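J.: Structures given as C-alpha cells follow.
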Structure P
Amino acid sequence: MECRDQESELAQTLSILVSAAVEGLVSDVVVLDHGSRDGTSHVADAAGCRFHTHWEIKDILRGARGEWLLLVEPGARLQAGWIDEVMEYIALNKQPARFAPSRTYRRPFFKRIGRAVPPLEYGLLLPKRQAIALAKSGMDLEALARGQKASKLVSEMIPAWVAASAR
C-alpha cells in the first residue's frame, strides 16, 4: 500500500488483513509512505508492517515474501469470503485478478458515467514474478497496476474512497 496522511484508512485495511495472516495467506505487509505527518508510521509499526519512506519499487517487490502480491489502497476493505476465494484462485491460476465492486457502496450514477476506474480501486492480485517484470524505476503501485487485464473475483471490495469520504 502507498500512503500519505492516511492513518485511519491504513488501520481499517490492516484490520481486514489480520484474519488472512492467521490463515497463512498474508505473510508480509509493506507500506510505502509519501511523507505522512500523521500517525501512519505508528499504525504500520504496531501492525508489524514493513514501512518505507524511500524505496526502489523493484527492490520492494523482490523483498516481498509471498509468490503473489495483493495491491490495495489504504481504506479499502475486503468483504466476507475473500480469503478462501483468493487461496483457491492462486492455487489454480497464474493471471492477475481484481475484486468485485461492492454492491452496497457505489458512486452515484452520474459520477460513474464516463469515469475511468482507478487501477487500484478494486485491488490487484498478481504473481510476484509478473510484478517484477513490469516494474520500472520510479514507478508507483498505481502505475504498476494500470492496464493489467485481470480476472474478476466474486468477493467484493469496499473501495478506499468510501473511507476517505467518511473523514
Structure Q
Amino acid sequence: MKSVISTVVTAADAAGRFPSSSDLESVQGSLQRAAARMEAAEKLAAGIDKVTKEAGDACFNKYPYLKNAGEAGDSQVKIDKCYRDLGHYLRLINYCLVVGGTGPLDEWGIAGQREVYRSLNLPTAPYVAALEFTRDRGCAPRDMSAQALVEYKAYLDYVINSLS
C-alpha cells in the first residue's frame, strides 16, 4: 500500500540512492501530521454511518430526479447501493488517514472508477455533491480539531477531484 514512507523509499531505491534530505523532510512532515490524521480517522470511524447517511441524503435532496423511473436511484436496491458506495469512499478515506497517503484510494477506489460508472450509466455529479456536502459540513471544533479537519478534507478533495 502506498504511503509517504513507502513512496520515498521506493523512489530512492529505484534511483539506486539513499533518501535525500528533501525525501526525509517529506517523511518528517507526514509523521508530524500523524496525530491529526489519527484523530480524524477515529472521529470518522466513530460516526461513519451517520456521515454516510447525511452524504447520501444530501445527494438525493440535491438531485431528486435520481429517484425517477430509469434513473440511478429508481429502486430501493439502487438507492442502497449509492449509500454503500459513499460509505466505501469514506472507509477508504479512513484508511488513507491511517497510512498517511492516498494508496488505499488510488488502489481500491479510484482506479477504473470512471469506466465503471460510465459502463453502468451512473452519473458522478451526485457522488461529488455528496462528498462536497460532507467536506463543507465538517466543523472544528464540533467534529474534530482544526488540523484533523484539514487532513480529512484533503482526502475528500482528492476523491472529489478524481470524480470530477
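Coordinate-derived values only; no laboratory data. Every value quoted in this text rests on a predicted model; they were computed, and no experiment measured them. Cβ atoms are built from the backbone, for glycine too; each structure is taken alone.
J.: Which of the displayed structures (P, Q) returns the greatest value of Kirkwood radius over Cα pairs in Å on calculation? Write down the numbers at each step before the final one.
T.: Working: P: 16.3; Q: 17.0.
Result for Kirkwood radius over Cα pairs in Å over P, Q: largest is Q.
J.: Supply the structure label, taken from P, Q, corresponding to mean count of other Cβ atoms within 10 Å over residues 75-82 with the calculated value 19.1. Please list the in-between numbers first.
T.: Working: P: 19.1; Q: 13.2.
For mean count of other Cβ atoms within 10 Å over residues 75-82, the value 19.1 is produced by structure P.
J.: Further, regarding this structure: Could you figure out which one of P, Q the value -22500 for helix-only ellipticity at 222 nm (-39500 (n - 2.57) for each DSSP H run of 4 or more, over all residues; to 500) was computed from?
T.: Numbers: P: -10000; Q: -22500.
Source structure: Q.
J.: For structures P, Q, which has the highest computed value of mean count of other Cβ atoms within 10 Å over residues 43-50? Each step should come with its number before you reach the end.
T.: Numbers: P: 16.9; Q: 14.2.
Top value of mean count of other Cβ atoms within 10 Å over residues 43-50, among P, Q, belongs to structure P.
J.: On to the next question. Identify the structure, out of P, Q, from whose coordinates mean count of other Cβ atoms within 10 Å over residues 115-122 was calculated to give 11.5.
T.: Corresponding structure: Q.
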